[in-house]
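**Student:** Just below sit the structures, each encoded as structure tokens.
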Structure I
Amino acid sequence: MDRGQRAVVIVGMLVEAAEALAADVDVEQVICRYLAQGVEADVAACFIPTQVAGERVLTCHPDPAAAAELVGMLDQLDSGVSGQAPFRLEHGRLGDVLVVAPAGFDPEHDDGRRALAFAKREGFGDNQMLLLHEAVPPLMALLPHAVLAMQRRERARAGEDAAREFGLTSRELEVLDLLAQGLLATSIASRLSLSPRTVHKHLGNIYDKLGVHDRLVAVSLARGRGLVAA
């Protein structure tokens, strides 16, 4: 693989990743797949390295079981291991292992970190090392957007789960959202084309379902459970 071919892989990855961001789907899967194919890895994984609870695999290529084995050997990856160059390890069964842990994330928040690992029984060549080396600067620009997108999806799922738990209707969620924005009942009624009386009825139902008695506690609970934006 020459320099031009490496550039094609990286540009293709960036284009498809941008499309994934626009569609709000898994960007890490795009990154993992493109780079795994580029370095001809037998197995690859994108994961969150942590210091307390082991690694969290986000996506893998192509075999989840092998990816779990690969990431398992990297338990408690040193948060100081990051930078422009991939580092190399050996695994008894998987063979040659390359790990890329781009710098630029807040080390105080584990879920904001990303790392990629690739394994190949026959070993990686110099051009494959170069591909990963050249991919690091684009990854440093791309991965923060992927992190934010995943966090948004997780907050949305948490909010949906909480809404089901409390039995809130879609209309009650709309009222709660406007309440959290600081609107009074009359303003909420105007915004939703409802009568103030109907809004007060919705507010009463919301308070009952949340088990609270005033708007401040309701909004605080709603923000804490992801029912409304923090």
Structure II
Amino acid sequence: MARLKVRVTGIVQGVGFRPFIYRLAVGKGLNGYVRNRGDAGVEILLEGDEEKIDDFLRDLRAKKPPLAVIHEIKTSHLRGKYRFKEFTIQKSSREAELSGSIIPPDIAICDDCLRELRDPKDPRYDYFFITCTNCGPRYTVIESLPYDRENTTMRDFPMCQFCMDEYADPLNRRFHAQTIACPKCGPKVYLTDNRGEQIESNDPIRMAGQLISEGHIVAIKGYGGFHL
């Protein structure tokens, strides 16, 4: 049996890394935790069979999320009693040091979200702010580290029960997705005139497109500013 602390640096926050680590550790029967750090890195503590920990470390690189970039993995063996009876995602730490980790950029919509966006039966059908751990805004909405919802502009949009259930489900691709939202609880889209008065429309996005095609000037507010 062994106890090991692991520090991972690179692009490892905002790319589905903690959910990946959770599933990997649980799948190998290891106990401990994973948490984000204030320097954009990730800290992992593992307790369990030494051979399984070695397997974990091999898969950490080989099976990492597609958007993750690992710069360095540091390990240190720990002494003392085994403290954990399960593996969990812990509350983030604000500990920080110069690590070389960076915040990921905003990520274009993934194929899974695009399929849901176009499915009339999906709860997020036609929802402009559809995201998951594999896509959506990152750099633009992050105000401070570590990358948690309360440190982003999404803190103003409390999750509804539907989104909370997905957020808490280890088998869901929105497990611990900090930008998770839906039409019920997430940001809304609307159209105004040049005086700021709201224009009634059942589909503001398509109406804006129609206005542009008719030669009107439209300012479109995105994640990080306005486009003319």
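What follows is calculated from the coordinates using simple rules that are stated; it is not laboratory data. Only a predicted model underlies this, so the values are computations on that prediction, with no experimental measurement involved. Cβ atoms are built from the backbone, for glycine too; each structure is taken alone.
**Student:** From I, II, which structure was relative contact order in percent (Cα under 8 Å, 6 or more apart) = 16 calculated on?
**Tutor:** Of the structures listed, the value fits I.
**Student:** So semi-axes √(5λ) of the Cα gyration tensor in Å, for residues 147-186 alone, computed for just one structure, reads 22, 14, 6; which one of I, II is that?
**Tutor:** I
**Student:** Who wins on FRET efficiency 1/(1 + (r/R0)^6) of positions 139 and 179 (r between Cβ atoms, R0 = 25 Å, to 0.05) among I, II, i.e. which is largest?
**Tutor:** Top value of FRET efficiency 1/(1 + (r/R0)^6) of positions 139 and 179 (r between Cβ atoms, R0 = 25 Å, to 0.05) goes to structure II.
**Student:** Same structure again: For P(r) over Cα pairs in 5 Å bins from 0, in percent, the calculated result is 1, 7, 13, 14, 14, 10, 8, 7, 7, 7, 6, 4, 2, 1, 0, so let me know which of I, II that is.
**Tutor:** Only structure I yields this read-out.
**Student:** Taking helix-only ellipticity at 222 nm (-39500 (n - 2.57) for each DSSP H run of 4 or more, over all residues; to 500) from the coordinates of each of I, II, which one would give -18500?
**Tutor:** I
**Student:** Right, here's the next one. Ranked on distance in nm of label points 7 Å out along Cα→Cβ at positions 3 and 203, which label among I, II comes first with the largest value?
**Tutor:** Of structures I, II, the maximum of distance in nm of label points 7 Å out along Cα→Cβ at positions 3 and 203 occurs in I.
**Student:** The value 1.00 for FRET efficiency 1/(1 + (r/R0)^6) of positions 19 and 163 (r between Cβ atoms, R0 = 35 Å, to 0.05) was derived from one model only; which of I, II is it?
**Tutor:** Going label by label, the one that fits is II.
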